[in-house]
Structure 1
């Protein structure tokens, strides 16, 4: 069987670092090239070239030219969030299967456009998320088994234990904006947006229900970099779902020293007969010995939040050995991409297509509106013509 050719859109200091590494190891795939828009910022061209050099593949500075190649079957799409609505549509119109970075995009208008394009093209498309992780799968099994009775509420947490905390000015009270158009910064991310997509996608998949209303708050509690870029480092969202289910998440980044592992990943399910908790760090063993305690690394000027794998290669971080997960800490992206390839070969529908991925985008946009107004926001939210 011939291998599926994979085109990478996006380079170093993007999630493409991780996507490319997993596609490289997949036995049914081979990397073909890296590509991006011709008018992408020069720094993006340089970082794209670096990733191409790492994998000994060409860099094509023209997406249309790259998509026209007959040896490209899959696009791993990690374009800048601000451009995803345009780039994802081009991939679909070219008839390529698309592995979408998360979040899907940065506006409900772009999400609507992507969904329409993917459906019209009939290509297999999937957004990266955590629904293939063992702890999320166990939560789904428990709901479907009926052991909890009727599901009444669900809470999900995702907090990253990275970045040097304690630098945010203590007198700063975040003033949220209703709408954002910029999402790409070297030193920080919009953490409720970028991390919150994981628990929101999990909730949507676990319940099969859409949100009807959203109440949210955002904050700047930990990092000076986020304050300087006017990006939140923390967010909390409360929702009412269809069918009367209450749902909530907390999401963000809270610093190296805030957790014994990589951060909090947890789901709490409340039924009318029982309650259950699912934790990515369980089952585990805890090790107590004479090893030195974890010390946070020095601040890296190019990636102070340690968002990218290449930072770990350039500036190694002391391992955190106190908690040892019994599953070995398996990377969920391996299983996520494997499921995507299986869907292509078996003509199946992925668990999270662009259509499912659009719901978290709308919730996040409503959450920014809610945090700015300090009031509940009803869904669907108005579409703003572009």
Structure 2
């Protein structure tokens, strides 16, 4: 089996070039960026392989955003190809440098949809044993999702040839990510069951990633509420996969509550949200994956306010604003802002995040009172 041609210019894998890229992107962890580079190498090869697939997940967000915000170190795809045919195609694209190994991971039966997990190994530039790049594959159709084509390119590396991949539109990806940031219903869960029936913490870092990505997509979309149909589609899919049925309102309330949990991080311990500790743990783990300073409390509370505002827009879909609200550029203009009613307990965040309170004040206009009770 002959190796496919390399997609990214080999010089980009040198330690000096990786350090330059880290400095350019304000990233502190070179190994994470190195994994991200290998992820784009694999993506480019997949795009040129003839495999029909939809590229989704956090790494796909990098193709939408003009600004690098978060490192993503794996590849997620959906494809109708299955079985040995899929295995053969995936093995073929991993032949040759910079990859040194390929294997499928058997994680046992995990319900619907049919998911498969693969590892591509590469030799890290800093030395040590080969490191894995993860490829997660959902064997499913994606014909009902709105997609577009994007070039596989980033400002910090040079591809050797052109490659196009199908990705969800900003609004469709926003609907996907929003459904994934609902830890008690359709999203990545706070707790998970072991095979012996005991409970342990879920993937709290993944929860934080979903939150960060939703806030990023809110910024990228001129009218984020137009994610409604895509979000409903993903809620239905996740309900089907889990063999249950969540109402749209229950999922929105779940996301809203998680936003409250993040916004109450600075509250006295006895007044914090019941989920604040787990959300804080996930956000702390996210620090090395994002550009420097982007997870300050000032930013976090603003992001949480945006996501909470989006949930209330989707809830009040018959009374949706044409454009998302914009806070004044000078925060001094918000000095007299306060929330009345059931969310007034959030007013103290104004000292830390005036714009955060601004977005929460917009969320308060439509939030049902039952959402506010934890």
**Prompt:** So relative contact order in percent (Cα under 8 Å, 6 or more apart), computed for just one structure, reads 15; which one of 1, 2 is that?
**Reply:** 2
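Please compute distance in nm of label points 7 Å out along Cα→Cβ at positions 79 and 327 for structures 1, 2 and give me the label with the greatest value.
For this comparison of distance in nm of label points 7 Å out along Cα→Cβ at positions 79 and 327, the top structure is 2.
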**Asked** A value of -10000 was computed for helix-only ellipticity at 222 nm (-39500 (n - 2.57) for each DSSP H run of 4 or more, over all residues; to 500); which of 1, 2 is the source structure?
**Response** 1
**Asked** Out of 1, 2, which one gives 26.1 for mean count of other Cβ atoms within 10 Å over residues 191-198 as computed from the coordinates?
**Response** 1
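Values quoted throughout were computed directly from the atomic coordinates according to the rules given, and no laboratory measurement underlies them. In this text, all values refer to a predicted model and were calculated from it rather than measured experimentally. Cβ atoms are built from the backbone, for glycine too; each structure is taken alone.
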